[in-house]
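Structures given as structure tokens follow.
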Structure I
Amino acid sequence: MIYGDRVIEMFCSSIGLNTLAQAKEWISKKIKEADRRNREAASSEMVLHEGDFVKGIGDITYLRNILQNGSVSKEFLGASATSDATPLDTDVSRIMSEDGTIAEKIGGAAASSYGPIYFVLKNDDRFLTTRTGSETLDAENDMSKIEVFYTGALGAGHYGIRTGFSSSEINYIVMENFDERVGIEIAMNGFYIPVVDMKGKVIFTPKQYDEIREKMQGLSYYGESDYTFSENLVTGDTQKIASQIERSSSETKKKRDKICKIVEETVSELGLKLKTSIDGDLTDGFVELIDTGSTGRETNKPGDGDFDFMMRLDKSILSNQAELQKLKQALLKKLGREDSSGVIGTGDFRLKGVEIDADTSVDIDITFTEKTDAISYSTDMALQDRLATIKKQNPEKYKYVLANILLAKQTLKEAGVYKPNRGEVPQGGLGGVGIENWVLQNGGSFIDAARGFLEAAEGKSFSEFKSSYHVWDFGENHLAERRGLYPHDDFISSNMSEEGYQKMVQALREYVRSYSKSAQSLGKETLEEQKDVELLDQTESDQEKQALDIVKNNSAISK
């Protein structure tokens, strides 16, 4: 018997599951059923009835774990397991009255102290109640149902669900003020869950969920194994860039190999070994060097020598200042920077113009962090995942997707709106990984991404724009935990500024006009290009009129 089948048989045979394949099929069926049920329910306003169960959680940081692993009792949390006044259950509040609004019903329950995110589970035939406030019920044991029982620890409506419940059992989520990140977490979880306000109105719809999932195409980690290419990948500019990619990739690999060799020699002299991937192995003595920059994804400018690495170290090294300094000084010496120039306040390296041999000069950034057994789906992993899907699906179009990314970076660099609104030279742009995600979430086409941005920006201030237009990172920012931030960046609100927004709008207008006029000159103009020119000409005419009005008003005032 396969080991996995044996485990399933031991724990799941009571509900008729004996093999891993059966368990996977059962889970898939449950998820599809939950998605169908929740979509149907979202067609009307939600009502909270007497007998329904509510569980409150206080922060979005708990949401991902609950959606992925269920809301389970504290005793089932591995190394962090604890206990509370009602062991072996997860606490919920039973709605005790039919009277009142959703807000009033939740406000009168113990769960209200644990919000502002509330899970609602309808009390239907999924549940088996074994104890109420007045008696223990002689209920027939049914392992296919969820056991719920009265505890009374926090009042008459305080119940417990034995061991916990999965996210597929959640009928809807209640929030007074919707947080876009909740929608992102639901989408990444893989099936739709409605979010409603305190009046029962659906504020996160199936349409919104589907729009986010569409932006996740090509991310196999989330089950999106296909990618839909834009029809606007090939232009004169992208053809020129695409012809340079293979050679650039080869040159970048040679440079990276030289850097890794230097690091390997350094750590070897200190009795350590080097790995260039994350595998969750916590064996002492191994240093992990991960290329997290565009050089690791072939999205760097041809000939560029700017490398970003993350170095993951044993806790015994990272927590020992003397050992850590010994390693850093050895690296600096090998890289010809014994004077420690380029070491920033956090102790990370930002080294410019490093001569790795007589022919090669590169910039090297190294961020030092602790090695853990957690293999998070990071920002760079998500980009690599999507690009790998694209390359596998269509190698020729993959080349042009890369060219579109590089063209977008080149255009925005020249306009001075590339770097994010932080660092040595803040520009209020999307940043490198932001641009990559932006183009990839628009079919791999820079012109499609530019048109979508301008359409969303029409007539809007930056504050209005960033509340309605998002470029989400479906991977986790490596530095989010260190900085105490939400791990999934929105590159619009995280990286951009009012000034950067205005500069980007102008740069994209110029690019779209140039693209459209080029199509006209080649006789390949489409209705889309005609609309581009007409819209941009009208926009500039309106701007000129506004400027003239301002001049006239100022003149009248001066008189």
Structure II
Amino acid sequence: MKTMTPALKTKQKDIGMQCRACGAITDYDGPLPACPTCQQGWLDAVYDLAETADIWSQELRQREATLWRYHELLPIQNLDHVVSFGEGWTPLIRARNLGLMLGHPNIYIKDERQGPTGSFKDRQAAIAVSAMKEAGITEAVVASTGNVAIAYSAYCARAGIKLWAFVTSSVPPEKMREAAIYGTEIIKVAGTYDEAKKIAAEFAANRNIFLDRGIKAIAAKEAMKTVAFELAEQLGRIEHQKNPMNTFEVTPFASPDWFLQAVSGGMGPVGVMKGFAELEAMGMVDKRPKLGCFQVSGCAPMAIAFEKGLSTPENVMQPVTDIATLATGIPGQAYEVLVELIDQYGGTIRSVSDAEAFRALKVLAQMDGFSVEPATAVTFAGLINLIREGVIKPEETVVVNCSGHTFPVEKHILGDSFAREMNSTYHAHEDGLLTALEKLDGRIRRIAILEDNLDAARLIRRILQAQGEFYIDEAQNGREGLELIRKNQPNLIILDLMMPEMDGFAVVEALKSDPKLRDIPIIVITAKELSPIEHRRLNGKIKRLLPKGDFMDADLIKDIARVLK
């Protein structure tokens, strides 16, 4: 565990506990199963925000880069009880290629894959297990669809707490084994996640063992709000870099326009919005983001209810999805909280299919190099849909919570035929390697890309390379491109219209006037809004017109496949 300064260890803080049902505020002395006043289960922590704002303005920028830099607003009294692997302060990375493809330059990925056990549940485990340790708890029960079991197992092992994890049989065996390595007792339930939660609660009650209550408890929500604190700092620094002449006496903070995440129980967005609420109350940000919450269509109790305008979720008793981490059919009170937040600050709750999610997973990996878990892929599929519908505007800043890593779900993406075999013993001659590579696939075709924007050219090239079937020639202006086409005679031309020296219209006319080149098919990709006259100049001369910033990789590949048949 990284050390804190002695001054921070000794200072006690006033932490309150407020019941969502009755509004009663009592002192927080550790995890409780229900409100002591009305016995309802949803509890939230409250703090002295004015005092915290003063402390952060003086000290925050000097603190270490973990989530514990925000300890004044976390429910741990004595930092000697902190159980940590250095979690938090995961990178915020711009999705440049995906943004270019979608015409939205300000899409950011909060990369929670880089937590100690590879998911954003490390935050929850760090706070929850630290609270258990502070309360003297030595044995605990948790229900999980995979990531919580792994994260809690690692942190409980470090804290010396015995853990019982109830998981559904749909959880990948690799995840069960990883949790078991830490010494956790794994109980596999042949049923839904909601049934696993019920059995876990009964087990804990019968044995008088502490039960982690997830979103209803204080620790889990408090952990998720650290995402908001980090985002506000990271985006503030990005804005500061854009305007380096500005000077700040304290670390600048900023809110995104949108925060997007796939939801099962809804804890992530609820906690994040609590974090932004506290920042707003301290005067550090001037707004809260809109929420984009996404579920899989085979288990979408929130999305279905939201679409119908219902105040309570439509429970799904038998989820039908390969994305087990989102298969919570009975989300309970979290839906009501999310709807309140969306009503007040904007946003939506949508569903996407498994197929859309796995396609988005592959796109993100091949375009920006992110290998993500299916729950994150659900979020990106939802992002793509909202952008295409015009719900998310091009100028808006969007943050996507990248909640975990792909492993072990690659079989849903690639299948078994993801590698090709090649005999390494071939005759050595000058073109030996090229010849061997050509023999791998007889369908290889040559494509010429004429594009003066290097980022756009790189994106198109990457889309083609991800298919592994094309030789690619490139030129940055129309005159060079025409010479390249005459020399190599490609099977297809991908053409931008606005280029120096010779624009795309002139290239098209030159090609159509040359008997040797007139039959080469042309796909135009352009950001230009064409006039009726310009449409007539291209009419009958090109195979397809795709607008930049409004096509996905599959659109381009589908058109190429159709042209090359």
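Every number in this text was worked out from the coordinates using simple rules, so none of it is lab data. Note that this is a predicted model, so its numbers are computed, not measured. Cβ atoms are built from the backbone, for glycine too; each structure is taken alone.
Here are the numbers for this structure:
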quantity	calculated
Identity of the structure behind 192 (criterion: volume of the Cα convex hull per residue in Å³, calculated), options I, II	II
Origin of the derived value 13.5 (mean count of other Cβ atoms within 10 Å over residues 97-104; candidates I, II)	I
Among I, II, which structure scores highest (criterion: mean count of other Cβ atoms within 10 Å over residues 129-136)	II
If helix-only ellipticity at 222 nm (-39500 (n - 2.57) for each DSSP H run of 4 or more, over all residues; to 500) is computed and equals -12000, the structure in I, II	II
Top of I, II by distance in nm of label points 7 Å out along Cα→Cβ at positions 185 and 457, largest first	II
Read-out mean count of other Cβ atoms within 10 Å over residues 169-176, computed value 17.0, structure in I, II	II
Mean count of other Cβ atoms within 10 Å over residues 225-232 - structure with the largest value, from I, II	II
